[in-house]
Structure I
């Protein structure tokens, strides 16, 4: 399978909002703690994606996707900091892989694409957080990210149970 991860313009993101909503719903249904509860419905998921378009247009967010045919099966975001003293850093956000596409290395491919996008923008420090003990945590550790620490009860999983979150950083070359 060819591993092309492509950036979306704000207009492309708006056009893909329904497909991205399907991915978001699948990710939440799979138990990933990515900021949403299991009560999330398709309309709200699509609206959330549409609400990201201004940040993409303004260069504060880069959204990259992987398509399997016409279907989006993975995405990763890079959120850029707009504070004058923090333009050297960014955050990897909303890395999602559809449950049907897991176990094929797509998570690592998306993570690498996000890292490369950040480096191309001059970012020298990347940050991210994930649920402690999740498969995502193992991915980040194996990709050379450094754990900073764990905050107990930081975020709720899709079922509403508070879980610990591990915070990571990675220095970019």
Structure II
């Protein structure tokens, strides 16, 4: 059985994953419940995928202490100037064969962390198998969209809904 690529992300009600200034302050102002299902999800993955800007943002937020130690982590970057970090491998390869190779290996699910450009390219190439989207009761009006405008129609099947106080988690499988 092939491993799954899973998008696990939070969004505002109007579909933004961050403000134009790349801020998530709005997200942390919403009353959640515990860790809003993060720990439970985190145990289901052993591989982390993210774009270079997301990696830089995360590292800035955690003062350089990589938060996903113990998971195989890949950072997709168009630039050939990777920062040396013992916990990640930088990838400039064509995404489709790289992901197909990863999915063919033994292991748990593969977490597509973000950001917006990487998510868009994965959706466009139909590489995402599941989406777990946590919706915050906030309208931002503008920002970095979770889904960019593009003809990438995909049929989904709702697998579950959970509530974490003010957050609603929607879990979808991509229909193939």
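Starting from the value 22.6: which structure in I, II was mean count of other Cβ atoms within 10 Å over residues 91-98 calculated from? Show your work: numbers first, answer last.
On the way: I: 22.6; II: 13.1.
For mean count of other Cβ atoms within 10 Å over residues 91-98, the value 22.6 is produced by structure I.
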Structure responsible for 38, with relative contact order in percent (Cα under 8 Å, 6 or more apart) calculated and labels I, II on offer: II
Kindly point out which one of I, II the value -0.41, -1.62 was derived from, the read-out being log10 I(q)/I(0) by the Debye sum over Cα atoms at q = 0.13, 0.27 Å⁻¹, for residues 51-130 alone. II
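For FRET efficiency 1/(1 + (r/R0)^6) of positions 67 and 163 (r between Cβ atoms, R0 = 25 Å, to 0.05), the calculated result is 0.20, so let me know which of I, II that is.
Numbers: I: 0.20; II: 0.45.
Structure of origin is I.
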Tell me which structure, out of I, II, gives -5500 once helix-only ellipticity at 222 nm (-39500 (n - 2.57) for each DSSP H run of 4 or more, over all residues; to 500) is calculated. II
Tell me which of I, II gives 0.60 when you compute FRET efficiency 1/(1 + (r/R0)^6) of positions 99 and 115 (r between Cβ atoms, R0 = 25 Å, to 0.05). I
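Every number here is computed from the coordinates shown, using simple stated rules; none is lab data. These numbers come from a predicted model, not from an experiment. Cβ atoms are built from the backbone, for glycine too; each structure is taken alone.
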